[in-house]
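Trainee: These are the structures in question, set out in turn.
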Structure 1
Amino acid sequence: MSYKIGLDISGGDYAPEAIIMGAILAKKELKQDIVLIGVRDEIEKQLALHKGSAGEFNIVDAPEKINMGESPVSAVRRKKNSSIVVGMDLLKNKEIDAFVSCGNTGAVAGAATLRLGLIAGVERPGIALLLPSKTGLSLFIDVGANIDCKPMHLFQYGIMASVYYNLVLNKENPNVGLLNIGEEASKGLGVIKDLHKLFSASPLNFVGNVEAKEIFAGKCDCIVCDGFVGNVALKVAEGSVETVARFLMEAMKKGILGKLGLLFLLPNLKKFKRKLDYAEYGGAPLLGVDGVVIIGHGRSNALAVKNAVKVAVRELSRDVTKAINRRVNEICQDSRIRQILTV
């Protein structure tokens, strides 16, 4: 089935060039209708540079830009003609089926919440990111949308992640873990202890607390935490991978034996890099808003943009939004859950 995917051309460190190239790749491979949203002159200039491969695109002019350093809420309210706000309005009015942006994360989350609203029953949106693990992929939520969480917000993250993992990654009854400083139920802040009780009483496949060292171990399909903790954990992981890779390459380039070894190891090192490369996994769905919104990494290249569009198509084809609505309301209205919340 063909969908109409809105793509923010003004968002990201390498915009508009990398975003346009990603749009061209997505159109060729995925055969979807891509709507380019941004400064018309910039879009037309980039398309002219790739005249032979660009194909046909719809263009929606959005002359304003929300920069990475701007206050998200203020920028969304002031810049009504920015690519992010215009994209959300197109999605709200059903002129596009999904919106993809590699721009200011806070602005994308804020604009989505203000313009689209939340799925009925959901209290806060969360950014869910797929991470490689020893056993496949883990879904990590939240990595930056909500830093002031109540137990119900985090509980709903677990529900939404479980639904997404089930439908998009085709796994029945995926397990859910809670990121904490220890495996014992008695560990952590009060909000985490209360959350542990909610998960334990729910029908979700809850496996208990998960320590940060186990994020990539494959113990959990879905890992839940607040946006502050999740964003810090993600940035530490990114920095660690890049630094270790740099140290390894520097060490192997020393001496004739090291250089010979590097020559033989290069194909495997490329596979290793691809396994850990965010570009391979595309964007992160903003779960909980009433529409399909995908947030790409700020440093997204053309491959990452193409894969972010693929994530949007996958979510649309599984009708994740309706499934989240059903599951959240079904679980949160359960008498055992209501009883824990009123204690």
Structure 2
Amino acid sequence: MNSPVRPLQERIQAFRGKCVIVLGDVMLDAFTWGQVTRISPEAPVPVVEVLGETYRPGGSANVSANIRALGGRPLTVAVVGKDAPGRCLVSLFESEDLDAGLLVEDDRATTVKTRIIAHNQQVVRTDREDRAPLSGLVKQALVDRFLGALPQADAVVVSDYDKGVVGQEVLRQVLPAAERARIPVFLDPKVPHADYYRPVTVITPNIREAELLTGRPIRDTAGVEEAGRALLDRFGCPWVLITRGKEGMSLFRTGAVHHFPAVAREVFDVSGAGDTVVATLALARAGGADVPEAARLANHAAGIVVGKIGTAVVTRDELRDLLDRLDG
């Protein structure tokens, strides 16, 4: 009997060296780790005794980190501020061997998300960000960097976090250019920019984004399927992948739907799971997988990453080992 996962194992081998442009909003993910032993006498809140701090590439930079961990070659096209968090991101890119096209805008603040975690539970998150649109010169420099990298690319990911980098003027130049070059585009959306997401190959909303994009609540599988068909019509794209948390994910094309049940054994942290999904999806397609195969691999990768705490990546060996266990 043929193994149902063996073709996927072969696809993983093809990840190596594939080049994926990642265009989007980079940010610094800061983690303050500690423990709670008492409640503050000043207010009914826990007092976190800080034990350590760590920093990770976040936002679209986490997409790049996942591509690198899976064996691909990311080219990150993004903007940071001329500040300490921006310098920290540049340092992280260098230390993690991530190819970067990071532009610096002097008057812009680098987005920082700080999570305070005690006993493996997130206590609170603080965000510092500048969501203003890019200046005209920086915007054109971003597009020029993307277009200059396009001849090297096997796939493109647009990771939109609605922090000012991905907007109408950028999208109307880069998306048609990728289509002319016959490079598949995988887009992780935000609702405010929905009118500008054309042309793309696959759009990957989560369940809440799918509700907002279609203007209808999703309460069951029938609702998911109705939303998937509506999103195909709205964006005119070949594929829609709706990520559904503990329900897995659903892949749509005209006349067909594939439901993939969640494979996670334990869920500790879902932050960044969408980054892992779109990174794996794009890299698998770049390596020759068809979109349903790529979605299956992305679903398995998501099952791994939600079992980790903090912004995390899935390595090629972890994905291969999971498939080996399933094969066994």
Structure 3
Amino acid sequence: MINDIILYHSEHWDKSCNCAFCINRRNIVNSLEKLGYSVNIQSFKCDWKHFYPAKIHFDYALHYQNKIFGSIMFEADKVPFKLREFVDTYFDYVICPSKFLRQMWIDSKVSSKYLILSHLGLNEEIFNIGKSKERLYPGIFKFLSVGAWQHKEWYDRKGFELLIRIFRELFEDNKKVMLIIKTDKYADDGLASGNIKIMKDNLSPVELADLYRNCAKEGAYVSLHKGEGFSRTLLEAFYCGCRIGATGWSGPLDFLNNENVILFNFKLQDCNLYPESFYDNGILPKWASPDEYEIKRWMMNIIKDKKLIQNRKDGYGWDNIVSNLMSDIKERL
């Protein structure tokens, strides 16, 4: 049927799960169904071991009109050759959630005619400037950072350990300032102490939006990432009115700039997520190391800044994102 679509996932799919991948897929399906498509959700079948590390970075794929349009997330500026081989083998077109990822594929020798720029989205009815249901730690300035905890082999990609170290240097004995890291079960409980809180709760999108809004009113959002394919959490914080300090590199630059947030300068360094043997000519890709002096200066200054902001980026609602994606897909058929 002309309106039949298969949405592929790698392995994990749960309608009630609040992980980033399930949230993305759930919203994509909802928006497709609003457009009148019939969506069948299936696990993507392939020899993942042969194509390692494709399974780790596979986001989703749409099978429509005998073509496969697939999305891969990556956080450095060049992909391992097995990941490129995976794309060449299984995808007819590659969906790029950011301009950064689009350029990454071009630099990895994938022709631009097979690339479709389509961002991730959010639920604008949930993530907005609305009122918080309750005040969280009133009277205390709250630095917030949200994301999955990275295992040791991923070298603190989200920057949580760097953030904790800097926060302790600046505010360890300050009872009027706290750091909240909303993450998952893999976080080290030993890093939480005093005015540092590690949240492992499985928050719903509504609860997460409330957390952002609390920190928008009395706090700020900080992301010391080394690389992001897109960063939906930064977009959510932005929509909820948070003042933001973030590494000025990679995917988030599609919606963040020097006029609406503070972007920290950085130095590019070798990204050692995978060994040199995973890359053509043994040359490692690059990702960013944010400037610690700029981070400290911003954190010291932002706690004195009391003005509220009204952040907004039109066009990032899921319905709009998916509608535009399907229009682009139909143009390729």
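Just so it is clear, none of the values below were taken in a lab; they were calculated from the coordinates. Remember, predicted model here, so these are calculated numbers, not experimental data. Cβ atoms are built from the backbone, for glycine too; each structure is taken alone.
Trainee: Using the calculated result 24.5 for mean count of other Cβ atoms within 10 Å over residues 123-130, pick out the matching structure from 1, 2, 3.
Mentor: Details: 1: 24.5; 2: 13.4; 3: 16.5.
The read-out comes from structure 1.
Trainee: Among the shown structures 1, 2, 3, from which was the value -11500 of helix-only ellipticity at 222 nm (-39500 (n - 2.57) for each DSSP H run of 4 or more, over all residues; to 500) calculated?
Mentor: This value belongs to structure 2.
Trainee: Using mean projected area of the Cα convex hull in nm² for the comparison, can you identify which of 1, 2, 3 gives the largest number?
Mentor: Top value of mean projected area of the Cα convex hull in nm² goes to structure 1.
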